[in-house]
Every structure is written in C-alpha cells, then in structure tokens.
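What follows is a group of structures, each given as structure tokens.
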Structure I
Amino acid sequence: MPLRSPTLRHHQGMSTFRIRYARPDDVPEIFAMVCELAEYEKARHEVQSSEGLFAEALFCDEPAVWCSILEHHIDDSPPQDDDGWEVAGMAIWFRNFFTWTAKHSIYLDDLYVREQYRGLGYGKALLQHLAQICVERGYPRLDWWVLDWNPAVDFYRRIGAISMDDWTVNRLTGPALERLASGRFDDTGDPEAV
C-alpha cells in the first residue's frame with residue numbers, strides 16, 4: 001500500500017521538529033537507532049538485522065513495514081531544505097489485523113528517541129503521528145509492547161493506553177519453530193488445549 005509522504009513541522013520552545021516517512025538514505029540512522037534501543041533494553045546481543053535487511057524490508061516494491069522519522073532543528077526558522085536537520089527519533093510500524101472488527105490497525109514495533117532529545121515531547125509526537133494515521137485510515141487500534149521497567153509506562157497510562165495484563169505473549173523461534181514447522185513437536189499434553 002503506497003503511503004503519502006507528509007512532512008509535519010512543529011515548533012516547541014527553542015526547537016523545531018518534523019516527522020516524515022523514511023527514505024533510503026535514512027537506513028544507516030535507522031539501523032543505528034535500532035542498535036541504540038537494543039542497548040537501552042539490555043539486548044544488543046540479540047540484534048540480527050543489518051542495514052541491508054532494513055533497506056530490503058522498508059524499500060522493496062510492496063513493503064509491509066514502515067518507518068517514521070522525527071528530525072530536530074535547533075533553529076526556530078529552519079531552512080526549507082534539509083540543512084541542519086538531525087535524526088532524533090523513529091517509529092517502526094506495520095499494519096496488523098483484528099478479526100473482531102475485521103479492520104487493520106497499526107502495530108508499533110519500535111519507538112525510539114535518542115537520549116539527547118528526550119524530554120522534548122518527541123516520543124509523544126511520534127505516537128500522535130501514528131494515532132493520526134489510524135484515525136485517517138479508520139484503523140481502530142494502535143498496539144505496542146513495552147518492557148515493564150521502562151519509565152515510559154506511566155506516560156502511556158496518562159495518554160489512555162490500556163495495559164493488556166490478561167494476555168500472555170507467546171513466541172516460537174529457532175529450533176522450536178523449526179520443530180513445529182516439520183511436525184516434530186511434543187503434543188502429548190491436554191488434547192483440549194488446542
């Protein structure tokens with residue numbers, strides 16, 4: 001699904017920011033921020049992606065994932081071109097589907113604001129950007145996960161996000177995924193469970 005490429009400009013105090021869809025030349029910054037986020041989450045060793053893989057995923061003929069880039073400019077009257085803009089944060093997201101509404105929604109995979117730009121409202125701006133996309137397209141939900149120790153949890157509650165504590169996240173990966181795919185798995189448990 002092609003996306004229009006809006007550039008949203010905002011002024012807050014002594015800084016200006018804009019949000020736009022990622023371009024191919026953003027891939028090194030996107031990958032760097034993914035690694036920075038993984039480091040923050042104490043999971044840098046789990047990153048298996050690369051700049052090349054992000055370029056393929058985001059800029060193929062029919063992408064299934066998108067990245068919104070937030071750029072910061074210190075000047076209240078920034079130039080119309082790209083001079084002086086610095087990548088301050090990003091949101092990597094994709095469409096999911098909820099059968100009970102039979103509608104797409106947005107799943108936010110990564111929201112990240114670089115440390116030197118935190119406290120300026122940029123995380124909120126990226127969430128607002130995604131909420132606007134949801135409303136414009138008639139998507140009824142915006143979903144994301146957050147680590148329970150992340151200080152942003154309180155902010156998410158203040159904006160009205162609901163913690164889905166009664167749901168358990170499940171994941172198959174590596175050998176367990178391969179065993180299930182090949183039919184070699186232990187299903188000797190409760191036959192009524194599945």
Structure II
Amino acid sequence: MIANFDSKHPIVTRSSRARRAQRGVSFVQLAFIIGIASLLVVAAIIYGPRYFTKAKVQNEVSALTDFRAATVSFGSRVGLFTTTNSSLEALIGQNFFPMTMVSGTAPNRVVTNQWGGSYTVGVGTIVNAGDAIVLTSTGIPAAACTELGTSLDGIASVITVNGTTVKTNGNAANPATVAANCGGTNGDNNGMAITMPK
C-alpha cells in the first residue's frame with residue numbers, strides 16, 4: 001500500500017530533525033570567534049599606531065634621501081649655496097621635492113612633511129659658508145621624531161631637534177639625546193633641522 005503524501009504536513013524523519021538541529025553556530029563556537037576577534041582588535045589598537053608611525057618615518061627618510069642626492073647634484077653645478085639659488089621656490093623649481101609634498105602657487109608654495117608640518121630651507125655651513133643646505137621640518141610627532149632623528153645618519157651631517165644638536169658632523173646621532181629632545185614641552189609638534197652638505 002502506498003501512503004498519501006500531504007504537502008502541508010511532510011513526514012519528519014529522524015535525519016531531517018538532526019539536520020535542523022545542526023544548523024547555525026554553537027555557543028562555544030561563537031565564544032571562540034568573539035575571542036579571536038577581540039584579540040585582533042587589541043592587536044590593531046596596540047600595534048596599528050606604531051606601524052603607521054614607522055611607515056611615515058620610512059616615507060620621510062626616502063624623501064630626504066632623494067633631497068640629499070639633489071643637494072649633491074645641485075651643489076656640484078652651483079658651487080656654493082646662496083639665499084637666492086637655494087630658496088624654497090628655487091629648490092622646488094629644481095625638483096628637490098616630490099610634487100605630492102608641494103601645495104599652493106608660486107611664489108608662495110608650501111612643502112609639507114608626512115605629518116602635515118612644513119619645511120623651510122636655509123643656507124648652512126659645515127666647513128665653509130654656503131657648503132650645505134639646512135632643511136627644517138616642523139610638526140613632527142614625538143614618536144616619529146625619535147625614530148626619524150636616529151634614521152638620518154647617512155643623509156645629514158648635522159641634526160638639531162628643538163634647538164639642541166643631536167648629531168654633529170662625522171658622528172652618529174645620539175639616540176638618548178634624540179629621545180630626550182623629542183616631545184617634552186613640544187609634545188607632538190617637534191622641529192628638526194637637517195644640515196646636508198653638497
């Protein structure tokens with residue numbers, strides 16, 4: 001005999017009940033997922049700012065390495081740097097800075113660093129007057145200031161942080177002196193003068 005099949009009331013078998021019971025996520029699985037997600041959030045909060053600071057410092061060091069190469073090349077053509085041939089506008093015109101760092105229109109253009117602070121330039125002295133360019137950067141956060149100040153040994157001859165010399169010509173930057181002068185009363189608005197010879 002063949003049973004009539006009623007579509008409104010299907011026959012429920014043990015296997016279909018078991019399948020229905022296994023759908024979804026158990027409490028233990030949900031707790032495990034929330035635990036992993038929480039660890040990822042904590043890691044992002046702790047390590048995220050460090051990663052972004054390190055990335056910005058690396059970008060700044062890269063830009064300063066290019067600036068150093070341009071300084072050597074330009075210095076070999078002009079001899080000594082002067083306030084005329086080494087003004088900010090003159091150096092922008094000589095492609096010292098990537099155009100992504102330059103804003104505004106001539107003669108009032110502004111060059112900004114990775115943290116939104118500005119650059120100014122001046123003529124410096126290592127041995128003779130005019131044999132170097134001094135690039136001053138402002139608005140550097142304390143954590144980035146410490147890392148940047150100790151990353152420029154191969155680029156700069158002299159480094160000054162907030163008015164204190166932390167690297168002298170021929171010597172490496174002193175990490176303790178850099179750390180002591182980054183932050184403090186300046187907080188996250190530190191200034192750094194980087195002297196690069198031709």
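Computed from the coordinates by the stated procedures, all read-outs in this text should not be read as laboratory data. Everything numeric in this text was worked out from a predicted model, so none of it was measured. Cβ atoms are built from the backbone, for glycine too; each structure is taken alone.
General observations
- Parent structure of the calculated result 5, 16, 16, 14, 14, 13, 9, 7, 5, 1, given that P(r) over Cα pairs in 5 Å bins from 0, in percent, for residues 59-106 alone is the read-out and I, II the choices: I
- At a computed 0.60 (FRET efficiency 1/(1 + (r/R0)^6) of positions 35 and 51 (r between Cβ atoms, R0 = 25 Å, to 0.05)), which of I, II: II
- Structure from which 15 was derived, relative contact order in percent (Cα under 8 Å, 6 or more apart), options I, II: I
- Here log10 I(q)/I(0) by the Debye sum over Cα atoms at q = 0.09, 0.11 Å⁻¹ was derived from just one of the structures I, II, and that gives -0.41, -0.60; the source is I.
- Structures I, II were compared on FRET efficiency 1/(1 + (r/R0)^6) of positions 99 and 115 (r between Cβ atoms, R0 = 35 Å, to 0.05), and the highest value belongs to II.
- At a computed -13500 (helix-only ellipticity at 222 nm (-39500 (n - 2.57) for each DSSP H run of 4 or more, over all residues; to 500)), which of I, II: II
- When mean count of other Cβ atoms within 10 Å over residues 67-74 is computed across structures I, II, the figure 17.1 traces back to II.
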